[in-house]
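Right after this note come the structures.
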Structure P
Amino acid sequence: MSEWVWQGFYGPYEIALEAKQITEKLPANIVGVIIPPINSGIVVVDIEGAEGMFAVQTRADAPIPTPAGLRVARPDIVGRLVGA
């Protein structure tokens, strides 16, 4: 099994929120820590509140696919979100 790495996704708030809720239901061998924590929504990333973001730990050799309608966040932005 490979090491844990962070993936971050962002896009329209409702789509990102739904994708995070789906991700929260994945088994622990697929996802590790999720930021923001489970059942606590997502982070708003624009002034209007139209875009949201979340990050998830996955195995380096088994990343989760980018959820439909979302974009992959830059690694430096994911690092800020997770406190790295």
Structure Q
Amino acid sequence: MVKTLQEKFKITEEEKELIIERCADRFRDYVFMAAEEMTQRMVIPLWNEPYDPNVEITLNYRVSQLVADMVVILGAHRRKIHG
């Protein structure tokens, strides 16, 4: 029988909050690092286009993380607590 993440690692409520917080930090870091470059690619070409205040600039990108990343976060936390 395949166990759930919760069953396999017996994650506490405190650990769940920590994992969510750390994953969110990683997502924020990725967005921070990618945002300027992605914005440049969209905006710079507009300098030489006919002026139109109604041109819409849309930035879409996908941020992914593996379940294994969450397990690493959990393991690092437990190692730090339990030595």
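No value in this document is a laboratory result; all are computed from the given coordinates. Here the structure is a predicted model, which is why all the values come from computation and not from measurement. Cβ atoms are built from the backbone, for glycine too; each structure is taken alone.
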| field | Parent structure of the calculated result 35, given that percent of Cα pairs over 18 Å apart is the read-out and P, Q the choices | value | P
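Suppose you compute mean count of other Cβ atoms within 10 Å over residues 56-63 for every structure in P, Q: which one lands on 15.0?
Working: P: 15.0; Q: 7.5.
Derived from the structure labelled P.
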| Highest-scoring label, criterion being percent of Cα pairs over 10 Å apart, for residues 8-47 alone, among P, Q | Q
| said: Comparing mean count of other Cβ atoms within 10 Å over residues 40-47 across P, Q, which structure shows the greatest value? | reply: P
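Work out the source of -6500 here, i.e. which of P, Q gives that when helix-only ellipticity at 222 nm (-39500 (n - 2.57) for each DSSP H run of 4 or more, over all residues; to 500) is computed. Before the final figure, lay out the partial values.
Working: P: -6500; Q: -21000.
Among P, Q, the structure yielding -6500 for helix-only ellipticity at 222 nm (-39500 (n - 2.57) for each DSSP H run of 4 or more, over all residues; to 500) is P.
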